[in-house]
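Below, each structure is written out as structure tokens.
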Structure I
Amino acid sequence: MADLAVIGAGPAGLAAALAAAAQGVTVAVVDSATEAGGQFYRQPASGLRARRPQALHHQWRTWERLRDALPGSGVRILTDHHVWSVERDSDGFTVHALLGPEQHEPVAVHADAVLLATGGYERVLPFPGWTLPGVVTAGGAQAMLKAGLVVPGRKAVVAGTGPLLLPVATGLAAAGVEIAALVEAADPKDLVRHGRALAGKLPEGAGYAARLLRHRVRLLSRHTVVRAHGDERLTGVTVAALDTDGRVRPGTERYVPCDTLAVGHGMLPHTDLAETLGCRLDGMTVAVDDEQRTDVPGVWAAGESTGIGGAGLALAEGHIAGRSIAARLNGTEPDPVQWAAAAKSRTKLRKSAAALDAAYPPPAHWSEQVTDDTVVCRCEEVTAGAVRDAVDELGAGDVRTVKLLTRAGMGWCQGRMCGPAVAGLAGCELTPSRRPFARPVPLGVLARQHHIATEEGTS
């Protein structure tokens with residue numbers, strides 16, 4: 001039992017946990033990873049004995065401050081806890097999780113309040129050949145490097161759109177991978193248009209630019225990957241220039257040999273747990289007030305779940321949430337003066353995040369390059385042609401109907417990978433997928449939960 005259960009041990013979750021614990025709140029932080037840090041501060045396995053893990057990270061000193069503050073804070077870090085549901089009950093909340101890599105043993109954490117710091121996941125857009133071995137997401141390539149100290153190949157193309165491509169390209173290059181090209185769909189002019197809001201990001205961007213020059217990385221802006229080639233595995237990609245409308249310019253295709261393609265088109269918030277709790281969403285994000293409270297009493301949210309904005313914004317939101325939670329659990333009215341600096345930072349960083357989101361949209365007409373035989377849903381092996389037939393021939397007008405007609409999104413990932421692609425191919429707006437559970441759960445665990453609930457109800 002804890003006063004506060006924090007779900008997610010990334011920047012937002014740890015900042016909130018430390019802020020709340022400093023005010024006398026007992027805190028349990030639940031995370032699926034084997035070490036705290038989240039995606040941003042992902043740690044290499046201790047058995048690898050990494051000598052200089054800081055070389056793989058940005059803002060390492062911030063992580064050191066968080067890490068060093070934990071032992072004396074009283075915060076309990078529960079790693080290898082894969083949360084699948086959060087229930088409201090008469091005594092507060094019950095966080096249901098599965099333990100360890102096998103995820104068969106259930107465990108429950110009870111708390112008076114919950115902070116959702118569940119982070120985000122990558123937006124994946126398909127193209128011909130994207131299922132070949134050697135094609136990975138940009139975040140996946142970075143995770144391999146940070147957690148496993150391994151690289152996905154010897155010669156890589158980093159492609160897509162968004163600021164994540166920069167640390168991925170420079171990180172791989174520093175690890176000895178030859179970067180054949182950095183293929184960015186965005187137009188540099190769009191960054192200039194948002195220059196005022198992004199002024200605080202200039203030093204960081206300049207640092208990445210210097211490293212790209214040092215490693216002689218070729219930048220292809222306003223370009224996209226239209227096809228990945230290979231039989232048993234990736235051997236190269238075709239890239240092409242984009243016009244001002246986001247369409248491929250005929251005659252600009254070129255072949256780039258490589259054995260690895262790290263591709264990403266931005267991030268989307270994890271909102272599964274918020275949805276099952278009944279929290280209001282604002283589009284694809286969890287809606288919160290100035291204290292990071294959701295509209296469900298006792299539930300706060302911070303970090304990428306409330307909008308993709310990076311580690312700095314997550315830290316600010318987490319601190320504000322932690323102070324607010326502590327005050328309300330202690331029976332006092334929160335004083336915004338106590339987090340004025342964090343609120344100021346939050347306002348500034350939210351503007352930067354909005355500017356980055358506007359400057360790095362996915363190519364507007366990406367679906368035109370997806371051939372009918374391209375697999376869209378890997379779990380159920382549903383092709384783009386099947387999705388188009390569901391819309392054109394069978395009258396599907398939303399993602400849910402496409403799912404019922406084609407099984408796209410019914411597999412292990414429950415549409416997290418293919419959802420944006422299915423929506424784009426169907427011409428539908430991407431909306432949150434309402435799922436009863438945040439991850440697959442063994443039937444035996446569900447049966448046991450039902451048995452316990454039935455016993456309690458008849459006792």
Structure II
Amino acid sequence: MARLCVIGLGYVGLVTASCFASLGHSVAGLDKDQKKIDLLSRGISTFFEPGLDELLKNGLGKGLLSFTDDFKTAVSQAEIIFICVGTPPHENGMAEMSQVEEVSRCIAGNINGYKLIVEKSTVPAGTAERIRQTIKMASRNAGASFDVASNPEFLKEGSAVSDFMYPDRIVLGTDNDRAREKLRELYQDFNCPVLFTDIPTAELIKHASNAFLAMKISFINLVADICEKVGANIKQVAVGLGCDKRIGREFLNAGAGYGGSCFPKDLKAFSAMADALGINTALLKEVDRINEKRVFLIVEKIEDALWVCKNKSIAVLGLAYKSNTDDVRESPGIKLIKELIHRGSIVSCYDPKAMDNAKSELSSAKGPVTFAENPYDAARMTDAVVLMTEWPEFARMDFQKLRKTMRTPVIIDARNMLVPDEVVKYGFMYNGIGYYRHIQQKMSCGL
């Protein structure tokens with residue numbers, strides 16, 4: 001059993017702490033937010049993630065998991081320290097590293113024996129060396145014994161617990177045998193490839209992975225735009241692409257684009273880092289540009305159906321940036337609502353998990369937004385329903401009931417989660433992503 005300290009109890013930190021505790025390690029979760037510490041100490045998670053509540057309560061119940069804002073005690077008692085604090089973007093896209101720097105200085109003041117300091121936050125290549133230098137300069141103990149390593153996380157919101165427990169791979173960046181063996185022992189029971197690298201390589205793998213996945217999403221959305229022009233079906237095109245083992249099926253779902261706290265931020269940070277090195281990043285910038293256009297494409301689809309958005313009542317179903325999370329950061333649904341309000345629409349909305357976060361995010365919206373208790377209330381007397389998050393319950397709606405609730409039977413399926421022919425049977429005008437002409441032809445024949 002290892003004694004661990006996880007600094008920063010946001011998404012990555014809390015999942016990391018809870019999962020390590022479930023494996024029998026003694027874990028102290030450290031954060032300076034006292035309100036968060038109080039909630040977590042009572043077994044109340046600060047965000048929704050499937051399976052996390054159970055791990056949290058079990059870890060607390062077994063005495064393997066604790067939460068504190070006492071930096072000195074948590075660090076001094078740990079053998080391995082994971083840095084999981086935020087790295088938000090600057091205006092120029094570069095990662096803002098003040099939280100990592102602050103944590104490094106605090107660690108330096110509390111080293112009382114050998115410590116292995118592991119960066120899990122997504123950081124630019126070269127950050128570990130900065131951490132090392134900062135600790136050396138700030139430490140009051142000239143002989144402080146420590147190593148720095150990189151162990152990037154690859155957690156997807158909505159499946160983070162499973163991703164941690166059953167990873168595709170574990171990447172461990174170290175620069176000496178002592179650190180390497182510590183991490184090898186910590187991860188010895190995981191049944192997956194373990195890739196040992198130097199530290200800059202491990203740091204770069206994370207940024208490159210997220211940038212590549214973002215590129216894959218923007219690529220299939222670009223292909224979807226072409227499909228609409230030539231009358232092809234994007235779902236079938238994606239299957240045809242995904243059957244090629246060199247490409248794979250995942251992340252080939254055309255729709256409203258990517259969001260969340262990782263892809264937008266990490267793509268920009270990776271691009272900014274490469275720009276600073278004099279490397280042409282036109283490819284990465286185009287990936288971002290395509291993604292930013294998705295919301296405006298959806299607005300165009302609404303206007304195509306309704307002529308104008310001004311004074312139209314529109315229901316937006318799905319406010320989280322993806323299903324199985326309550327995270328609304330960079331959410332396409334939130335962006336759509338803001339754009340519709342800007343164009344004079346009257347907006348109602350609903351999400352199974354993200355309503356509280358959405359209310360906070362939209363509190364400064366300059367226009368009317370109604371937060372409904374279910375999708376049918378959201379759709380009442382509206383001119384269009386727009387599906388922005390692929391929650392399974394939206395695919396299981398009673399479409400006959402939905403049709404009777406609405407003023408104008410228009411569905412914009414920005415996640416391609418419905419079966420168009422089935423929806424049309426109830427009298428809806430249906431518009432998806434990447435097969436607009438194909439579906440319209442079928443609709444016109446059937447009406």
Structure III
Amino acid sequence: MKPKVEKIIYITYYNSRYNTMSNYRIALDSYWLCNSNLVESSMIYNFLLENGHKLTTDPSKADFIIISTCGVTNYMHNHYRTLIRKYLSIKKKDAQLIVYGCMVKIAPEKLNLKDIDLISFDDRHKFNDLFYKKKKIEEIPLICDDKTYRKLIEMKKILYRKCFGNEKITSFSWTLQFFLFPKIFSFFSKRIKIKYGRFARLLLHKNKIFIQISRGCNYNCSYCAIKRAKGNPVSIATEDIIKNIRKIYHPSKTLVLVADDCAMYGVDTNSNLIKLIYEINKSFPGCKFDLSFIHPRYIQRFPDELINLFKNVNIESVQIPLQSGSNRILKKMRRYYDVKKVLKIIEKIKKTSPQTLFLAHFIIGHPGETTRDFIKTLKSSKYFDFSYPIPYSDMERTHSFQLPNKKTIFTINIRFYFSILFMSFVLLYKLYQDDFLKDELEK
């Protein structure tokens with residue numbers, strides 16, 4: 001008898017067919033380009049193995065297919081609808097498809113499909129109803145070592161080949177920006193080839209371990225829907241973070257602190273990010289850090305503390321979602337900081353910690369963005385070692401969805417691809433500089 005599937009979003013009922021002590025074959029589809037999704041997928045992966053289940057890369061033979069989703073843009077929503085339909089068409093008749101993660105709460109109307117179950121972050125305990133035998137999912141830490149990372153990537157590639165006939169797991173524009181232009185020039189210059197390798201290791205998660213420190217944020221940016229899925233900040237206790245690090249730490253690995261906004265760490269526990277990093281560095285002397293996402297407002301509020309932190313701790317890279325080089329657009333985005341002040345502080349930090357790579361995110365084509373605003377964004381990108389331009393996505397139920405003066409898709413795409421070219425050549429220029437990543441040349 002086929003299990004009853006409710007179409008009500010967020011709440012799914014399973015009958016006794018799945019409440020057994022069987023060992024299931026499970027296909028796990030993760031999204032490795034998002035660090036938060038990566039540690040969530042790693043947790044599910046380890047939870048399934050701890051309870052005696054088998055991971056399979058053949059969705060047609062799986063008892064369950066679990067898709068860990070990203071809901072950051074409409075492009076991702078459409079991608080997952082296509083992916084879900086593919087899995088529904090090739091799965092066994094009695095197999096169950098579970099959709100997990102951000103998209104469940106961000107765009108539930110796009111998941112109103114027959115024969116799928118939805119589990120949000122808040123409903124994570126429902127995995128216990130299906131798969132628990134020895135260890136509950138709450139007992140599995142939100143960490144990912146490089147072995148698990150490689151396994152998740154390997155499974156993803158095979159699953160994509162089964163669904164789409166190829167192993168493509170990155171977007172064309174991302175591949176164009178990172179792999180095409182810099183790599184072409186690396187063939188003509190040994191200097192660029194060596195330094196480019198550092199970027200490859202950085203952006204492709206080589207030799208890294210991932211530790212989640214918090215989830216959620218306090219801000220309400222106009223374009224962002226992630227808060228609907230993640231909520232307000234929930235920080236993991238410092239002692240638990242250090243305990244989790246001990247499980248996978250190695251001095252040769254770079255420790256990536258994972259959060260929707262690292263700067264939000266401790267706002268709910270009377271602690272803060274800087275204090276956490278010092279505590280980790282005390283427990284693991286010489287530890288190398290990557291900080292994924294620090295809100296520019298935090299940089300503007302605590303410049304001296306951050307300058308001292310970068311001076312005393314080995315921070316290999318930091319991602320700063322500046323989002324625009326125009327203060328006028330930032331106000332429309334509900335992001336309240338001054339671009340010039342933030343960039344000035346970043347320049348001071350660079351002098352203190354020249355080995356640190358500074359990465360930035362920029363949203364291209366936000367409602368109201370003029371050509372002048374766009375040029376300011378391009379100029380701001382020159383302050384960073386690598387920049388990710390992201391085309392604006394008009395998400396329903398966000399504040400920006402209601403704003404006037406929206407850009408056409410044509411205008412957004414023109415500006416987006418121009419920004420890719422510009423930011424790629426900024427990177428090439430930096431790779432040519434004598435003092436940029438000179439430690440790589442000396443090895």
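Every read-out reported here was derived from the displayed coordinates using simple, explicitly stated rules and does not represent laboratory data. Every value quoted in this text rests on a predicted model; they were computed, and no experiment measured them. Cβ atoms are built from the backbone, for glycine too; each structure is taken alone.
Observations, loosely collected:
- For Rg and Dmax of the Cα atoms in Å computed as 23.9, 81, the structure of I, II, III it came from: II
- Structure responsible for 23.9, with mean count of other Cβ atoms within 10 Å over residues 37-44 calculated and labels I, II, III on offer: III
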